[in-house]
Structure I
Amino acid sequence: MTIPDSTTVPPLVQAEALVKAQQFPAALQILNQCLKAQPNDRQCLYLKAVCHRYLQDVSQAIGTLSTLLATHPEYARGYQELGHCYRIQTKFPEAINAYQMAVQLHPGLLASWQQLSHLFAALNEPTLVREAQDKITELKALPPFLLAAQSAFYEGKIAKAERLTRDFLIKQPSHIPAMRLLAKIAIKLNILEDAQVLLSSAADMAPHSTDLQLELIQVLQKRQLFDQAHTLAQALFDNHPHLPLAELALANQCVAIGQTEQAIPHFDSVLSQLPSHAPVFVQRGHAFKTIGLPDAAIADYLKACELKPDFGDAYWSLANLKTFSFDDALINTMMSVVNQPQVQVMDKYHISFALGKAFEDKADYAQSFAFYAQGNELKHAQLNYQAGDTSQQIQAQIEHCPPELFTQILSACKSAAPIFIVGLPRAGSTLIEQILASHPLIEGTSELPNILALARKLSGRYKSDNAYPANLTGFSAEELTQWGEGYINDTQIHRTQQTPFFIDKMPNNFRHLGLIKLILPHAKIIDARREPIACCFSGYKQLFAEGQEFSYQLSDIRQYYDDYVALMAHWEQCFGDSILRVQHEELVDDLEGQVRRLLDFIGVEFNIACLDFHKTKRNVKTPSAEQVRQPINPEAQHQWRHFAPYISTLTEHFTPVDGQTL
């Protein structure tokens, strides 16, 4: 093999050529020089580990991989190389874990599947051998061109993957694996309509493929087409009643449409077939939490911790109950795994947040904040959140939605049923919802994604289009009416009581109140507001299931709060009495007075059940689920003060006035 000329070729390219030529000492010399300049370079660290393994210095290879995976925890080939090293050391359980991590991150790694097949055969695990062999057969059947596209996708080279896949489909437009890959790319780019079309077409061509139908169900749910997703899941289960994944899909779709109690027997059935599957215990635990059975939820979460001691979501689920206290044994387990290099970064930040809650309960606030900060740092590093972009989007709403835009009602949608509760997360919106949903004329649903989905649709196909909200002035009365009626119809699946009013508690809807009032001119809006330091720090302590990317740095959440206040001031100018601001502290201090004010705003008679809100039996999915099933605790308002020495980013910004913050 010809080695590139060192005078014209970058050092890393030279090193790669030397590795391919098996000239490992020479490659190491170049790689060590490169790492002096860029100590965390992914490819340099990976190639260095490969060199050490081939030079039979496996311990050095593992040390290099620890550095690699600490800084690049989602790099699948790093885990595959770690598996090779453990296999050489005859540490077969560790090798299996590493290979499984590799194929979880990159299902196209043929070498990992081959090694898993050998290792499972040695352990006499025929089912696992068969699964690995099926993947090997599937991968070997793929054309090299498509394998390259798949590899590019799982290594984060999305544009290259899309180009290769589209080029392939031009020549073979009915190639189902290529259609599935392009659908995955569309999902990654949040072009969900394209993904649905691709998967629907592929499912029509291969009607017996359960994998295609499962993927289509997921896309339908992402598109908020809950009725279609549930119908497809029911049909899949009816056709495959003994397939655990089909029944699990049905259980999850039952939860998605609010039929949580009906979902639990399906979770039970799945667990009878997969008794060691920790994630399903967490899913069933969430269902128990939603319907108000915290003890059953705790039992499931603890079982998941037992089955998989590094399963971060299980520990965080316990912490997220807000009422569970960790014992020393669980804390020690979390402490022992949270910084292990082989633990996935997602598990690390889940465990870090859980440890933050555990030490807060023990009044060790310094240790608690250290873990909250660690969890936030790990989570923030995975995001690409830019506070300045959000501020620009807020200003665009103010600029393109002047008060005069709303002087004439164009939408013919007459429904006054929706009550939108908006604001920042952890501002007390779940408490307001629980109070209102205790009234016989008002139904609580959940944080409905419909308005956010419509806003994304109006924004254009790609983020760079930036069509919305500037295009709000250009829509016809017919279009606005269609979207308003569509919202009422599409949210019907979440309503079971057919009351005159229902609640949409998606907090981020505050960014789209202009759109809401254009399509639903008779909707009521409640601004759930909380003292800023308490609100911001409570958000900082919360690991959200999705979204809320602003909450993982104190400076970002501070800016977001300011943006929120500015935008709400604008909406109050636009809509006046159609918005009711409810201050959380006032609600806590004067429950009956504020409840009467809320009910007057909506236009319903006072009902004593609204004061006994904690006795109301209903599904609650948010982190405050258990808190709103208890009487109000006034002390919770001041929890942030224990952390005051560590949150000067907030305390110095929100200046106290007469002992209170702005």
Structure II
Amino acid sequence: MTALLARIQDWFGRPLNRFIERLRLRLAQPDALLQVTLLGLIAGLLAALLVVAFRLALEGLQVYGLGLPGAERYESLPAEWRLLLPILGALVLGLAFHLLPFGMRNVGVGHVIIRFHRFGADMPWQNAVVQFVAGIWGLLIGLTGGREGPGIHLGAFSGSLLGHSLGLPNNSVRTLSGCGVAAAISAAFNTPLAGVIFALEVVIKQYTLASFLPVILASSMGALLATTVFGPETLFTIEIHHQMSFWEVPTLLALGLIIGAMAAGYIQIVEGTIARSWDWPVWARFTAAGVATGIIGFWVPEILGIGHDTTDLVAAAELTLGALLIIAVAKWLLASVTVGLGLPIGTIAPVLMIGAVVGGTLGSLLYRLDQIPLNDVAFYTVLGMGAMMGATLQAPLAALAAVLELTSDTGAILPAMITIVVSGLVSRMVFGKSGLYDAILRANDQQMPGPSLWFNGDNIGVSSIIERRVAEVNCPCNLARFEQALEEKPAWLVIRDEHRQAMGVIRYAAARAAFDHVFNQALFDAQARAEAEQAARDADAEAEAEAGADEAPESTASPVHDSSEAGERVEPSDTTEAASEEQAEPGIDMEALADQVREEVLVDPAEISGFYRAADVEVGYTLTQAQRVMREEDVGVLVARRMLGSPQARTLGVMTAAMLEQAIVER
């Protein structure tokens, strides 16, 4: 029997291994679209299965464990339950996390982004298990969060598991993880288009056809499985049919301004909470979130849990203006603090509810002022959801797609565009806030350099990133000109040839050290030559003095007589002193010698250690054009000039390849 099994394994195993090996080689190439799309479909199916299992387990425990009349109906719990359930549940969750190894505590969307971009989308299975269990527990006890955060982690893990199980190259594993993320969002909200764009905007951060097609198919699989299990309805039972009129534009602008400011405040509270609770033990952070949830939930039960049922009530205008304001402020504060304290639950659902309540508040106000019909309250509710999601996540396309899919009304596209754009601009440009996940990573000292969808090399000019503290010299040049160029301590010293073309650059420290070395050596040599010449002159003078001394006795032995014509007598001692004074040489003038060295000694900057080859670039070029110049000239440094090609071209700054890449990534 054993021999038969071994033979069967040999028959099927070898062809299978050869097939997988060929598949690996094919997927390493960028055009393996068919293969990666089919694998993306499988990854989407696995992700959807995990998300559906997560939702079924959570809703089953809510109904059969807590005895709620329906999922998310925490308002039916007694007041003391609403107080104690989050507190005690968060304490238990915090103690459980405290016992886990530190590496297994990393869960959620931030963990996915870090693993995706730094570790080739390798998602450890231990963290996925912790996310599944902790996510269900955190939402079960009423913490304000969403299912999509655990779903994104589980979806990314599904793609990673498939890719690493087959031993696929990292480029394919990354795509499969993105497919899992898209399928997770699609299954969680029944919004396949929003799932695709979210995965590309937030996680993959790249738009290419090679990633589009697999992600689209995986997202479709996620929506298909979710509708098969839970029905074709979207997550929110909101139906609108609205035709926009011109008078609504000021109202939409006002809604965008308000939500943009709230999104910026939300991110600011998250960052502040992370900074203040940085060194707290994990059980203390989780318990603090539970205490805050219990106290607020005792008085405002609508903030407990995910909040989808409350969103439906807001859209139906069944809450008073006072209740809407209280819910909006309470959810805004509690959700941001909960995210900042690091609870293992989602962040998108609270953001959607905050936007829905703010938009619903404006819609209810307009309805009570007889400005809109009752049905249009739902319209403003959905616009608020899209604007808050777009501004908080800095994912405008995903937010717009979510609005379209949640409403099934193309008439909402134009007003949604206005509110999403305005809120995003207010949050990013007025308050200087980046997306929520980038802010979380930065606040946790996990800044993630990666591709940016906000800007690329065609949107950024060379003049915006160059180092302008520069000086220039011709090659070769004397030490005086070289020293003059270093007087203002420029960051870079630009070296030009006789045709005024850039040869290269040198950093200030290297140029200064080279000047000091060359100058000191040249001055030492010049001083040695001067001393040698002085010694030779002194020796000649001494020899002449000795020769004069030998002739002196003969002149003193001859009789001294009066000269009748001159009428004077010449004293021998006076003649000797005058000759000595004429023969005396002055000492070496070091200042004059140093000036002489500066003027006469030439230095070749191209021979200096730390010299980098460079080429000229027009300062009006974009970074993409600058990259092309670097490749064509085979240099790593560019010198920006105005009026390129003219003898009067002026040097404006220096840009290195590292500066260029960093500008594209960070912006």
Structure III
Amino acid sequence: MRSLTSLQLAAVEAAADLGAEFTPVTRRQIVDALTSRAPKTVDPGLAAAAVDDLLRAGLLYGDDPVLLVREAMSVLPGGWRLLGEDPATAADLTERVASLDPRERAVLDTLAAAGGLGHTRDAAVDADPARPVPRLIAAGLLVRVDSGNVRLPRAVAQAVRGEAPTDIPLHPSARVRGEAVADPDAGRRANEAGAGQGLEVTRRMSRLLDHLGAAPVALNRDATVGVRAVAQLGKALGHPVAEIHQLVSLGVAAGLIGRGEIMALKAEEDAQFLAPTKVAGEWAEEPLATQWARLLAGWWVSPFTHWRAGEKDDAGQPIRLLGDASRNERLSQRRALVTEPYVRAAEGVALSADDLLEDLHFLSPLSASAGPAEETTALAEEAQWIGAVAAGAATTWLRLLHAGDDEDVAAAVAAVTPPEVDRVIVQGDMTVMVPGPLPRQLQSQLELMADLESPGLASVYRISEASLRRALDAGRSAEDVAGWFQRHALGELPQSLTYLVADVARRHGGLRGGAIASYLRTEDPTLLDAVFAGPTAAEAGLRRLAPTVAVSDLLLAEVLERLRAGEHHAVAEDAEGSAVDIRPTAATVPAERLRAPARPKVDDSRVAAAVRALRRGAAEGEDGEDPRIIAGSESLSVLQAAARGGKTVTLGVVDKHGRALQATVKPLTVTGGQVDAVDEKTGRVQRFLLHRITQVIVD
């Protein structure tokens, strides 16, 4: 049933309303009922095709007339209706519900909580029009089933619960019908835009891995990432919190980030850290296209609902990043479901947010309605963030992900990834234009000397005193910095850059450090005087041995960090006095193993076997057994069908004394293990417990 379109479900509903669960009806009757009761116009030809689809699926059987399998309607959610619904807009329904008086609203609240069906004498045509139920029927907020029963429409129930009413179209759009004209040029532009976005995410992931390698994040005791840790990552990388949630979740799903113990770090016993995995080191050395393809593969199977981090779970507890409450093992199926309308559209055809919802609710109405609306929105935005959807259109690699062609995904990504460049354009305003992706090593070196100002395939960096000091702090000399730009710049370097590098270097690195645990030395005693004149010397644990030498019991990296905090810029040196880079090597933890759950598929052989079983059961009934007498587990679906169709049945029941009784009734509701039905003799509503019903005889 979940594989049916809304039009096919409407055909099932039309057949059930005609009593096809008990009495054969013609295919023409089903088509006429569907087209006449649909909220909006439905093409009869499409309706007839939907009936043919149900016959092929075995939900309708027989030649003509046909019968509907009784289990079909029973699997639908409570209150589910597509036919005879008020076509009012979501805003109109919400406004009408909000304007009800307390008595009318109480009726709707009760019905919404009880499954949508209710029994009342006020449902009669001649009931007092001043009472709440007749007023609600007149307003279109209740549907009269018969003289004693009313039904709450699905859209009204959503409005009562404070949800946005969902419009489920019964007519397929031109995109779904395959009538939208393909636009190869638009498809090419979508691929280019998607590549730009995807490669930018790849760059951000690389920066996150570098940061975590140098400074692993301590996790909470439940191995989740704390709010403060996320905020600190955002500040360090210059990204909003939501972006950090996405990057961390994607990194874990792709096997690049993991959680575990790091023995080199001094921490509590069994302390867990968020850090790169060993796979991350291999990933960093791969070509840019391969890096992005791995991220796409991780995104496709990711179970993390990162957008929920910070919200409350069902128990009122905060949902933390990478926590159990943020995982949904079926999320990859939802992701494929939400992105399917993009893939169903022709190449280059763009879908707006409303188009996506329209096609999604036509193609998979049951599954689309089962998930929260914010999840659908988040998954669509996620697809655009990773570069799988661009400008509202599916990219080539999204289509290949749906087809399960991993190798072809890598090839498609490689085809649109620009070749790496090793030349940059340095301008007099201290900006550096990079006309394409740089190799990993050059990228790291440039990011050490300049700050990213404008990301993209053609990016722009800016050189400043702070960025040059960062390079000098990392052990680069003025000659190293100037030499890098001379080797990789197109044309001559602007004199302004040469002067700036020399000026910053002249004022930087006058202090030299070594290990005692560590030491400081300088050619200029006044520099050391300045350190000892403030609190920095005590914070760094420095002791002065000579006018130009001081030592500390702290590790050299800690001493240099505290000196920089006090605006004293020193560099580390080796035994020969050469500047060295003492930044820690990246820490790693094991990767988590994630597998996408298999998407449920029903092959043709299983469908054919089910149809044969149904027909065999019908034939056995003809050979001797009375097909009207239903017993066992099938009784439930028969009672539900009788309640929907207003059919009269005879129940065989056992009372609390063990006596066998019979009652001829018209079922009203079948919920909660009990049946409420109208006694044909007395007209009173009786309640029967399902476990006491021994058989159902269809009259």
Quick check on the output: -21000 is helix-only ellipticity at 222 nm (-39500 (n - 2.57) for each DSSP H run of 4 or more, over all residues; to 500), derived from one of I, II, III. Which one produced it? II
One of I, II, III was used to calculate Cα extents along the principal axes in Å, giving 149, 82, 54; which? II
22.9 is what came out when mean count of other Cβ atoms within 10 Å over residues 15-22 was calculated for one structure; which of I, II, III is it? III
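Bear in mind these aren't lab numbers, they're just calculated from the coordinates by the rules spelled out. All of these numbers come straight from a predicted model, not from anything done at the bench. Cβ atoms are built from the backbone, for glycine too; each structure is taken alone.
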